[in-house]
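Derivation of every value follows stated rules applied to the coordinates shown; laboratory data play no part. What you see is a predicted model, and the numbers here were worked out from it, not measured in a lab. Cβ atoms are built from the backbone, for glycine too; each structure is taken alone.
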Structure 1
Amino acid sequence: MMGNIVTMTRRKTLKQRVQRFIHKHMWKMDIHPSAWIAATALIDRTWPKGVHIEENVVIDEEVVMLAHDMTRGIYMDTRLGAGTYVGPRAIILPGVTVGKNCVIRPGAFVNRDVPDGTTVTGNPAMVEGGITASAHD
């Protein structure tokens with residue numbers, strides 16, 4: 001069901017096109033051209049080379065995706081796998097790898113890796129049904 005949302009084509013506004021240019025060419029983020037990122041999404045600018053977004057990813061409104069934590073001196077790669085949908089106001093912490101074809105529900109707080117084909121929700125993000133997503137060591 002959610003696969004249709006992830007694979008559908010969305011039009012990019014002028015603001016999104018300008019942001020894409022800045023993300024890719026000025027900050028050197030690794031973002032696939034087919035990824036759709038809402039204009040209000042906050043993608044880490046402090047350590048942009050740690051951001052990796054694969055093809056057909058949809059990042060919805062007011063999502064926060066971080067690749068650094070200055071308070072702890074952490075700078076880690078944060079990855080979103082191909083075909084993943086990230087719902088509005090979800091937060092993805094530094095060092096998290098989200099697998100392919102995943103769904104991050106609105107408002108989820110993702111602090112651990114998410115395996116391929118998984119739907120997570122809540123704070124902290126848990127696989128729907130109550131099983132905690134496993135951490136990548």
Structure 2
Amino acid sequence: MVGGVIPPQDFDALYEADAAARGLAGALRLLQAPDAAWTPPVLTCSGRDGAGLDVLWERLQQHRKVLDATGALAAKRREQQVEWTWTMVHDQLYARLHEHPDVRRLAPELERQVREGSLPAGLAAQQILDGFFGDS
């Protein structure tokens with residue numbers, strides 16, 4: 001915007017942004033849980049000229065206050081800690097599985113057979129696990 005005048009190309013972008021925001025707001029209303037502590041606003045803003053960024057920042061701060069006040073943020077952080085725990089367990093098991101000598105020996109041939117369609121994935125997985133656990 002220059003001197004309060006909106007160039008035609010910017011007007012088209014504003015119109016499209018507003019239309020998209022209205023559509024998204026309608027979809028969010030359908031998905032919103034009736035007992036939700038926060039109704040997410042649909043806002044439009046421009047990083048190019050800064051329009052609407054002050055409102056966006058204000059809403060982000062409001063959202064944080066609601067999450068803090070309801071305990072939702074702390075609960076989310078606790079759940080993330082549980083998820084991270086299991087992610088670390090998964091990653092370690094996966095790494096050990098791939099490093100296991102019997103698995104390293106079996107895997108290339110089993111993968112080839114699965115790619116060719118001569119061995120079902122479930123049987124290949126079982127053979128890999130048997131090699132890992134020493135059941136082969």
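One of 1, 2 was used to compute distance in nm of label points 7 Å out along Cα→Cβ at positions 62 and 78, and the answer was 2.8. Which one was it? Show your work: numbers first, answer last.
Working: 1: 1.7; 2: 2.8.
Label of the originating structure: 2.
Taking relative contact order in percent (Cα under 8 Å, 6 or more apart) from the coordinates of each of 1, 2, which one would give 15? All intermediate terms of the calculation are to be shown ahead of the outcome.
Values: 1: 15; 2: 12.
Here the read-out was taken from 1.
To test your reading of the models, identify which of 1, 2 gives 2.7 for distance in nm of label points 7 Å out along Cα→Cβ at positions 70 and 102 when calculated. Provide the component values of the computation, followed by the final result.
Details: 1: 2.7; 2: 5.1.
Matching structure: 1.
Starting from the value 15.6: which structure in 1, 2 was mean projected area of the Cα convex hull in nm² calculated from?
Details: 1: 7.7; 2: 15.6.
Source structure: 2.
Can you tell which of 1, 2 yields -25000 when helix-only ellipticity at 222 nm (-39500 (n - 2.57) for each DSSP H run of 4 or more, over all residues; to 500) is derived from it? Mind dumping the intermediate values first?
Working: 1: -2500; 2: -25000.
The structure behind it is 2.
Distance in nm of label points 7 Å out along Cα→Cβ at positions 30 and 94 computed as 3.4: which structure among 1, 2? Present the calculation step by step, with values, prior to reporting the outcome.
Values: 1: 1.7; 2: 3.4.
Clearly, the read-out refers to 2.
Upon calculation of distance in nm of label points 7 Å out along Cα→Cβ at positions 54 and 86 from the atomic coordinates, which of the structures 1, 2 produces 4.5? List each step's numbers first, then the result.
Details: 1: 1.5; 2: 4.5.
The correct label is 2.
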